[in-house]
Structures are given as structure tokens and as C-alpha cells.
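The following blocks contain the structures, represented as C-alpha cells.
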Structure I
Amino acid sequence: MIAFVTTNEGKFREVSAKLLEAGVKIVHEDRSYPEIQTDRLEKVVRFAATVLDDQIRGDYLIDDSGLFIDAFGGFPGVYSSYVYKRLGCAGTLKLLEGARTRAATFETVFLLRTTGAHQVFHGACQGIIAEAERGRFGFGFDPIFIPDGAAKTFAEMSVTEKNAVSHRARAVEALVAHLRTQKES
């Protein structure tokens, strides 16, 4: 059994649904862990693992995700949670007024600990920032992010629709591929 360590119920819902499709069941470990201020998502999860390794028995999964907006040089990126708490979607849209580009990328990095070893998995989703907030599903910046090839924001999509294209779903797919190769060995 893998414990997904997160305080974000939305993340747990998305990840558990996607993993369940692949026959992998996880449990929710509702707890926070230290997130260092750094320039890369992978550094955040690797540092958190140094703390969680002493606190959690068995296998666990953690993630860090961020919205990287081209017009801001990739900001808020690793600071997405903080920026969302301080500015929200409305404040972010206000900062983007008059921007030449609305291109953005959502990224997720998972760290999986199994039998004492750490494996890292990445997922990314290219898209644009909408002109206004749309939708009532999802969480965080979902109401303003439209993935490439879609007309809807993440917040207008069902969990199933979002899990077909999202950054987090792509990281889950990499994780599942790893788990399958482990099972076959």
C-alpha cells in the first residue's frame, strides 16, 4: 500500500482516480511537510523526503506542482501555492493584463519511496491562461488554465477529463509505468 502524503484533497482525488484505473490503490496521509524555497520542483520533493523518511513507515508518494507563466519568466513556478494564497486567480489575471503572451505550463513532480529508495517522476501540460476565471471544479489555478487543444479550463472539466490531459496525470502515467516494470522484474 502506498500512502499519498498531501493536505490537498483535490490532488488526492485526481491521483487516486488515475492510479485506480491502473489497479493501484493508495491511501490518503493528510499531513503537511516542509517545502524549501528553491528554483526547482524536484528539489522541493527531494528535501521533503529527507524529513518524511523518518516519519512515515512504508511506501509513500509526495508531489510538488507549479504553474509556470511565460510572461513572468516562469513565475510563480515553485511558489504557486504561496502566490495562489496571496493573489488567487483574480490577482494573477490582473498581473497578466496587457501581456503579449498568455502561454503557461503546469508541471508536477512526484517522489515515490519504496523499500527505502526514491524515484522521481515528471509530468507537464502546456496551455494558456484564460482571459477570465471559468468553471467550478478543480482547485488552485484550475479556473484560469486552458490546456493546449482544449476549449475548457481545468475547472470546467470533470476529474476524468482533466486526468486525460493534465500535468499530474502525466506524472501518474510515468509512475504507473515504473510500477509495472518493478512488478515484472
Structure II
Amino acid sequence: MLGLKLATDPRWVNIVESNIEEVLTDHAWCEQKAATNGINMIVQFPEYTDLVEQMVELVREEMEHFHRVHAFIIARGYEFGTRRKDDYVNDLNLFVRKGHVKHIVLIDRLLVSAMIEARSCERFRVLSQNIKDPELAAFYHELMISEATHYTMFIKLAKKYAAGEDVDKRWQEFLDYEATIIAKYGNKETIHG
């Protein structure tokens, strides 16, 4: 369904399990950044009513996820920690076309968002199937489903606002590009690392 060209090695979970505090903190910040992305889309593209409505719902859901991950951090006696840089997302953003008409930038922003959700969904599936902590396994299974829904929403919005752009072709270009960058990740106890 996701079309990702390079799967996460399940051994990545061993790295994650070596520092649960770090992965939970990183995950909490990822949820906050996802909410911020939704807010930024509302601010940058207010004329797209359907997009605004769906981003409002996304922001609510992402902040609920943030709250739940933060609760895991506190319940386990960990400290939340400072914001984490997400090199994977920064690398994806390099593929967004700059200096084009607004709808082309919108399409690429939606596709970057879809890619992040797709990779997060795939990572959450790997976690849910391989992590030894049953509470986190159940949580990540639930979030895997949520991320798949977000991925689908972003793809549908890109197609809705395509205005003649071949979204399927551009998505394939994103999949090819993502395969070149994800190969260097998977060796840190972070969601995309």
C-alpha cells in the first residue's frame, strides 16, 4: 500500500530498545512537528477550505498523540528533553520544488507530508511487531493505523489540488528520492533515524 522502496531492517528495534527514553522523546517531538506542519499549511494555504478543515483535525490528532507519548515519558520516570532535529525530514524537504506557482509548492508539501506519514507508519509497524514491551507494541500498532490514514489523506489532497499536475508521477519521484536517503538511516534510536 505505501509503496516504499526500502524496508526498515527489524534489527533497528534493537537499537530503539537500547534507549527507550530517547525514542519516546524523539517521537514526542515528531508528533509536535506534525501538528506544527498542519498549522503551517493552514497559515500558508487558507484559501483551500477542505485542506484547512482536514489540517484542523490532523493538528488535534497529532497533539493527542504528543500528549500520549509525553504521558509514557512521565510514567516511566524519564525526562522529556529538548527538541530533536530530524535529518530525514530535512532531507525530504530538499526535494520540494521552490520558486514555482503556489499549487505546485502545495502539491510537494502534501507529498512530503505523505512520505513522512508513510515512513512513520512503516516504522511503527516494525516497532509493533518486534519491540519486547507489550504496552509500547500495542501503542505503536494503533499509531501505525493512524499514520496510514494520514498518508492517504495527504495523497488525496495532493490529487484534489493538482490542477493538471501528474501527482502519481510526482509521488513515484518522491518514492525514488526517499529510497536514496532512507538508506543512510536506521542506525539511531529515533523514529526516522
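What follows draws every value from the coordinates through simple rules; no lab data is involved. The structure displayed is predicted, hence computed values, not measured ones. Cβ atoms are built from the backbone, for glycine too; each structure is taken alone.
Which one of I, II has mean count of other Cβ atoms within 10 Å over residues 78-85, as calculated from the coordinates, equal to 12.5? Structure II accounts for this read-out. Ranked by relative contact order in percent (Cα under 8 Å, 6 or more apart), structures I, II are led by II, which has the greatest value. Here helix-only ellipticity at 222 nm (-39500 (n - 2.57) for each DSSP H run of 4 or more, over all residues; to 500) was derived from just one of the structures I, II, and that gives -10500; the source is I. On distance in nm of label points 7 Å out along Cα→Cβ at positions 14 and 110, which of the structures labelled I, II is highest? Going through I, II one by one, distance in nm of label points 7 Å out along Cα→Cβ at positions 14 and 110 is largest in II.
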